[in-house]
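So, here come the structures, one by one.
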Structure P
């Protein structure tokens, strides 16, 4: 089970990485042909890093992920930046006090998400209120 993040700085880093991970997973299928449900994540806030991996060990899934990282990384990240700037449920989603993340933008199915869609906020990536957009750094 997921252990809650108790340290404030670690929670901020985790929220940034987790939001970025969900955005990348949500747009990966456009770039590599794998379904969103077949990609999982691992968040490591102490490093800080994320690991995205295919749940299947079949050659197609592994080859699709390898090709994505080797040849499509820049178009994938560019598409992800565009993707995170909007949500079908804006403005209510982007104004949510608990975090700008919903089933229309950053939520993944619970099998793919290591923390059950907690600690997500699109504003960490694109800005809003008092946060500097990470994508602009």
Structure Q
């Protein structure tokens, strides 16, 4: 897949997530997807995303930075949201927070096969302590 093709495919994947169009997820994510070394499979990956949306009702995936070197795509995703309860082990309890996720995706046959994600939890904790 070309660089432009991967970029377009990824933007369509983010749109799928933002619309919570779970029946379409298999178009973008491989049946044997792994997340941070854990073999979740498509059903487990979908369950993780549904759980994220349940905990963060206003969750919206927005890519600020994309770098593509096939078969890899790296993204910085920026979030501005109001999670319920805890978020990544930090008690947020409905307060608005802003943070970034740095994520690497490996595509195989046009679908995401591997996800490596790091979330800036320190930024979340710092915001909560400041205000």
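Some observations on this one:
- Entry that produces -12500 once helix-only ellipticity at 222 nm (-39500 (n - 2.57) for each DSSP H run of 4 or more, over all residues; to 500) is calculated, selected from P, Q: P
- Read-out Cα extents along the principal axes in Å, computed value 46, 27, 26, structure in P, Q: Q
- Entry that produces 23 once relative contact order in percent (Cα under 8 Å, 6 or more apart) is calculated, selected from P, Q: Q
Readers should treat all values here as calculations from the given coordinates under stated rules, not as data from a laboratory. Given the structure is predicted, the values throughout are model-derived calculations rather than measurements.
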